[in-house]
Structure 1
Amino acid sequence: MAKGNFGTVERLPSGRWRAKYTHRGRRCSAPTTFLTAAEAGIWLSGEQTRIVEGKWKSPEHLAAEQRRRTSKVSFSSYSSTWLDKRRTRRGDLSPRTRDEYRRLLDHHILPRFGAMPISAITADDVYSWYNALDSKTPTQQAHAYSLLATIMASAVADGLLAATPCVIPGAGSVTHADHVVITARPHELSAIVEALPERLRMMALLACWTALRFGELTELRRGDIDLSGEVIRVRRGVVRTREEGFVVKATKSNAGLRDVALPPHVIEPLREHLRKHVGAAPTALLFPAHHGGHLAPSTWSRHWHRAREAAGRSDLHLHDLRHTGLTMLAHAGATVRELMDVAGHSSPAAALRYQHVADGRKHELAARLSKLADGP
């Protein structure tokens, strides 16, 4: 225990520090413990200053003020302000993340907690809400809980709550089954391309043979295509949000900034697409909507669903063509680093999926060796 001219600081068994002082014949303790003795000392200095200046208030008075203040703040009001001001270590939330948070709030959190004072939400309230969420969509359930827990943690930091009511162990995480890579066979890809409108056929081909994402494909412009160098320069993507519409932004990470080599067999079809369907300006979109702006996901889906049905692959999504291209690249002998470069992955984890698929060919190749050993 350390004792100064005003108050005392003592170390607790937990390793944290508690600050206490006596004023007007009563013992007063800090409302929280501190990580260091210095922090506890700073709190004591502040209390001493308030006493000298005649601004001191008893702990009971401060607690009553806190209850009055927090009882007027609804969860809806606080969460709206929180979302407007939310930042991460990397800066402002991306438009897509902000849009997803808004969707989770509107559809899953605010209907239950919106009108409640944030200080009135209890752990029992959170338990009953969580158990009422659709367990058939565990990822959405986990994301909704995680968002609620993050907002409540901020409320604690802002002094609106003494402790978070989100105390369900593991509720913010979900265990995924092993990722299954779904791919298209070459003849299925050909059937899909043939069934698409002519102006969109190249989009499916590039999704497969350059492994670009939907938002990267729909933001491609004439100036991003270098036919002489046989590369596509990926520098931007586009997302569509409910509040802002189409938002053009830099790629998801530095790894997304990349030059993707064009396989020779797609160069002439791409040249023809540029000639027939793309404006002359460097800023002209490769796959514009009929009105000239960005292609909406719903417009693409309408054509895609018909095309995949025609190919007999109703299970395929556009992203599966990206899987197809990366899997073929792995079969061709690409290393993990090379797969990461093409796909724009910032870590090896995702690229390893395709390496594992390619590793399955070892048994196929071994079986072929046995046939050779049998002789003609």
Structure 2
Amino acid sequence: MKIAFIGQKGIPAVYGGIERHVEELSLRLVESGHDITVYTRPHYTSLQKNKHQGIKLISLPSIHTKNLDAISHTFIASIHAIFSGYNLIHYHGVGPALLCWLPRLLKPRVKVVATFHCIDRQHQKWGKLARFMLWLGEWMICKFAHEVITVSRALHDYTYEVYGRETNYIPNGINQVQNIPASQIKEQFNLNGQDYILAVSRLVRHKGMQYLIRAFRQIPTNLKLVIVGDSAFTDDYVAELKDLAKGDERIIFTGFQSGRVLAELYSNAFVYVHPSESEGLPIVVLEAASYGNCVLASDIPANREIVKYCGLSFNNKDVVDLRQKLQTLILNPAEVAATGKVAREFVLKHFNWQDIGLATDQLYRRIYLEADLKLINKYSASA
């Protein structure tokens, strides 16, 4: 089957949950025999890169601003895909899915699948117009896609309760990893292992790092707080976080990290904290758990799907409760280590990419099997 992916910034994934999702899923679908094309943006994936491990890459321009980057690229990619002979176009995210009606209108034989990754309109970085458009994208996904995928059970329930749309629950995933000793992080950040609390995120307000910094500053501990990530058109917010941390030498901002350094940070953390106000199903939490980290996360529905089995939750946006839960973990290192082992086993069993790739492949094939059966029935009735 010839399939196009639209909505992601590009691959190989450098940062971004959707980008990691698309890369991992594409690799499994290529292994299953599909012809996969991923549309990329030149500010994310090099213009010269046209293939990645059997996945075709097509770079098209975008208007690289916070509000127009995704939708401008999606429009150009959609028009290109509609006239490129694909059997199926798969949109990722409610913003890009605002245009999922285009192939339904201009190329009715092409099947459209859309993945609902997150209720993006809840994110504080968006203004009123952007939030309205993101709401409209939710409606478009549920109205025009032949099949909708939701990456969490909370989103599965949300789409049915709000839009009356039955969806296919296929979550985000992780790969099996090996923990590695502290080496580069010791040289760069003076981290020895088990001597820091870790948080990994784009530094945008709804990820809740302000709550974590406030809570941590109230705890008398020799542990450090390591915040990994950088701005996403949010320089003012990053400056605000650094101002909140001012004077506390225990708080370390590493900036964006990937590869060996990020693996070392996950491998050697005492505990992982995810204070986000809104999520679909956070890949960073799955990744942290896959390294055997005990996870402390806000009690939003998407986080609870993971941490109720392998971690601890605190009341969303509640600095006092976050501080108390952090203190509890700091005082119980044996419990933290035991929970981390359970976390690794749980996510490997329930959120592995091989199963996710298989489920998506089966969904694609079902769409075409049902289309063929309708065609057969139509000709049988007219014969």
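Here, each number is a calculation from the coordinates, and none is a lab measurement. Just so it is clear, the model here is predicted, and its values are computed rather than measured.
Here is how the numbers come out for the structure above:
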{"quantity": "Source structure (of 1, 2) for Rg and Dmax of the Cα atoms in Å, computed value 29.5, 105", "calculated": "1"}
{"quantity": "Which entry (1, 2) yields the derived value 20.3, 61 for Rg and Dmax of the Cα atoms in Å, for residues 20-147 alone", "calculated": "1"}
